[in-house]
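**Q** Multiple structures are listed underneath, in structure tokens.
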Structure P
Amino acid sequence: MPDLASSASPNHAVSVAPMMDRTDRHFRYFMRQLTRRTLLYTEMVTAAAIRHGDRERLLGFDERERPLALQIGGIEPAAVAECARIAQDWGYDELNLNVGCPSDRVQQGELGACLMAQPERVARAVSAMRAATTLPVTVKHRIGIDNQDRYADLARFVRIVAEAGCQRFTVHARKAWLQGLSPRENRNVPPLRHAEIHQLKREFPHLTIETNGGITTLAQIQHHLRFVDAVMMGRVACDDPYLLAFVDRYVYGDASAPSTRQEAVEAMLPYIDEWMARGAKLVALTQPMLNLFCGRPGAKAWRCHLSENAHRATSGSALVREALARVAPAAPEPDSSEQAPKVEQALVG
């Protein structure tokens, strides 16, 4: 097995995908209680919103969320260049251009996956962004769209955009049907084609290639890192977030033991109280934590207590402590020495 910790970590070997209505600042802060090394992304923010909207609401983040990439939805060179300058001023670590979202609304704005049919236009946007900032400019896209889904189409897209200076490509291993499938269906119906992304890395060894789609275990991360530089996790970060607690140690080689679930919850309590004092809703603060105990005894009690009471609560962290008290006796956390053999076995199996 290759030395994942030494060979892949400079390229952010693991990331959590940008997800609309999911990867807001509260989600990202919670992720940092589980993993310090994983690259995190904002939700997609359109170029128009960045230029004309409430920047504190759209772009504000806590320094502890870093490393952090801003995903931009846009294509006009002057507009995305201005966004790049703004993002650098706000302190982001990376800029990512969205060429993967298949939703009708995004397509109507000439954004997202439909742009895969116009690689030269994407290249011009990337070139403008690179000229405006010293930050890395990356692209997230699909393996193909509609009937433009041959490997040759994918390689041509990457070649043209790479010539504009993009060095990192995150490829969703499912094609996108721009008509006939909803965004949800486009995440599940088209088959996964990771082997073609592995082939892409062989053809473009000088580029950083990241694969995305259907990756839900540490063993799958290990498998793909044999062939590509990085792996992007998607919905599993919402459905079973505790998986991320093992990434720093078992992918990046950090010596520290993973945080327990209880430690992650307790680390969130001051943050919850701080944001409630600033007017945030408890339901928004606890949403990222609902599935923390996924697969453990007491998970339903934890989830239900938060879901049923968060919209009424004014006490903030007190309600979270109540929920934790309901689950902790039913699900004592194994110490790291008990967890580690299971994870190591998964990685080498």
Structure Q
Amino acid sequence: MSLLIQNIGMLVQTREDRREFVAGKDMAHLPFVEDAWLLIEDDIIAAYGPMSEKPPVLSSVITIDAAGGYLFPSYCDSHTHIVFAGSREKEYTDKIRGLSYEEIARRGGGILNSARLLHETTEEELFIQSMVRVREIITLGTGAVEIKSGYGLTTVDELKMLRVIRRIKQEAPLTVKATFLGAHAIPEMFRDNRNGYIDLIVNEMIPAVAAEKLADYIDVFCDKGFFTVEETERILSTGALYGLRPKMHANELDYSGGIQIGVKYKALSVDHLEFTGDDEINALLESGTMPTLLPGAAFFLGMINPPARRMIDAGLPLAMASDYNPGSSPSGNMKFIMS
């Protein structure tokens, strides 16, 4: 099946040179074609050009007149927690009263609250709830999404989440990547036995995830009040044995060392980055790791913004993602994130 879109006012992001990423001052350049057409064949972009160079004449093609509208690529939302149960609106009053993210977590809220709700939800109901959100982000322009586990915190419930993500990947009309995030928080039952939970992750969870081929990546929340650099390294080194490349939560709450440990283990990305200084920037400059900002979380939690301009001026690339989750960034609207 062929689809021809013509009379496009502006066809945006028509970069001819294939690059792994765009960095530094090159990010100021957004290539486009005005008064354009675009040909799609079998769901693949086959050709494009200005209307002055007539589009090909095809015998069997669906034609859409864009009537001067702009045509953009769909969004790639590379960091979400879109599979979750219930909601956490009660915590919003705690935020209004001035409690920090860490204080809410210490009181049993935050991630642990979501884990309790998810434990009580069947796999089928979790899929139904999650697909509502997936359909929502599709209507908002997202065409590719990464989805993390991390609200299970037991082997059974982490696998439940990842199986739901696998089903979304099979049934939803967008590209889906799955990330195992067993190291999202220390569960209440391991509060006095942190090493016991790390043992569970490396000895039971990771092998089980790998056995069912449920994850493309592995993540750790390496930050103040969550997982230390030493704990993170143990988890990432085990993940590497099973072919799981890291995507990291890092430096949201403090200078945690998460960026550097992510670079050491060749993470695909390190995400959040509110606390990023010269040492972190220099580590990233020498790596192939993508710095990813999650402005929805900083906005909703009233936190400092990461030093985006400083990072770009240093020559780094930057990506942005929604961090769609029930507690600290309850939106998957990438237009809001980009604003």
Structure R
Amino acid sequence: MIKIKLYYSIVTILFLISCVSNKGNDFLSIPAKPIYGSYYDKEIMSNELVAFSSLDCGILMVQRCKLPGEPICQILEEQTGERVGSFGSRGQGPGEFIAAEFIGKTEGDDTLYFVNLPSTVLLYAREEKGADYRYVGSEKIKVKDGCFTTRFCRLSNGYSVATTLSGGKEFFILFDRDFKEIKRFGNHPVRGMTTEANDFMQLQGEMVSYKNSFYFTSRFFGYLCRYDISDEEDVTLKWEKMLVEPVCNVYEANLARKKNNLDGFYGLTANDKYVFVTYSGELCYKAFENYSACTPKTLLGFSIDGELVGKYALEHQSMSVLLSQYTPQLYLLNCESECNVEIFEMDDILKAKL
């Protein structure tokens, strides 16, 4: 009798271990359903796009322009792709960008916020409804110990969140409405990293907000999460998940990816119902042989509660993704056809979900 109980105990343990170890394999084995988009009549040229956002007056495209005098920001009319607005130039003068990152907007889209590296927030506002924005001021980002921030996003309640590169135990920094640090939160999600971990180099990725929630995805692992920030500065981790376990060497406070680690997420967007990401899933070492080898050809859709609702195969490599806040469309920046914008109807995407 004892032997029988021992046998069933061993079988149960092995089954549980199998479930845990196959979690990533289960995701990888899900077939991706092909989806196809359409294009604007005119080709949309982009020079190193760094942001893709939805405004009531169109699609905001923020790019790193290498040519003096070229606008950093363009606004495209959603239905036609025609440029209806442009602003911001490269330089070091008032309202000019060294390296621009769009981080959020006010309700009504009347004021846009941009981080201008290394530590300044630039504000652009419009006087009337339309696509004409002008520089109206700046704010300094104030961190307590001078640590280097990477990604940044602004929430509807006026608070902002940034990710860090190194120098602290927590990965996220919460800022008040004047961009002054309030507190830090969020430990390293890779198992085996100690609470003293201060090397977040391999955890960098994308971050985007919707209302008072923000989402983060890792470029180098299959990690994504959602946090909510209340008006009272309370931080709530709503969910987090590691779709595919990382393959790396862990050295207490830092880690190194192995050649067979799978690359993670490149593009990220969210609205009131869904979160969409472009996912690579390619062996990370391929990027060292060909820089575009890991560029995603897979689109994933999640509910805002973190449930996977769709895995889609794309016809072309695509990095940036955008859910329109004003029309039932999803946009991808196609990296294989001179960086054209590919348009998908949300009804078609949802019909192809899991």
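Each reported figure results from applying straightforward, stated rules to the coordinates on display, with no laboratory input. Note that the structure is a prediction, hence the values are computed from the model and not measured. Cβ atoms are built from the backbone, for glycine too; each structure is taken alone.
**Q** Given -12000 as the derived value for helix-only ellipticity at 222 nm (-39500 (n - 2.57) for each DSSP H run of 4 or more, over all residues; to 500), which of the supplied structures P, Q, R does it correspond to?
**A** Computing helix-only ellipticity at 222 nm (-39500 (n - 2.57) for each DSSP H run of 4 or more, over all residues; to 500) on every structure in P, Q, R gives -12000 only for P.
**Q** Moving on. Given that distance in nm of label points 7 Å out along Cα→Cβ at positions 85 and 117, derived from a single structure, equals 3.3, which label among P, Q, R identifies that structure?
**A** Details: P: 3.3; Q: 1.1; R: 2.6.
Considering all the candidates, the number was obtained from P.
**Q** Additional query: Rg and Dmax of the Cα atoms in Å, for residues 165-324 alone computed as 15.8, 45: which structure among P, Q, R?
**A** On the way: P: 19.3, 56; Q: 15.8, 45; R: 16.0, 48.
Derived from Q, not from the others.
**Q** The value 1.0 for distance in nm of label points 7 Å out along Cα→Cβ at positions 157 and 229 was derived from one model only; which of P, Q, R is it?
**A** Numbers: P: 1.8; Q: 3.1; R: 1.0.
Structure of origin is R.
**Q** Something else: Out of P, Q, R, which has the highest value for Rg/Rh (Cα atoms, Kirkwood Rh), for residues 125-172 alone?
**A** Working: P: 1.02; Q: 0.99; R: 1.11.
Going through P, Q, R one by one, Rg/Rh (Cα atoms, Kirkwood Rh), for residues 125-172 alone peaks for structure R.
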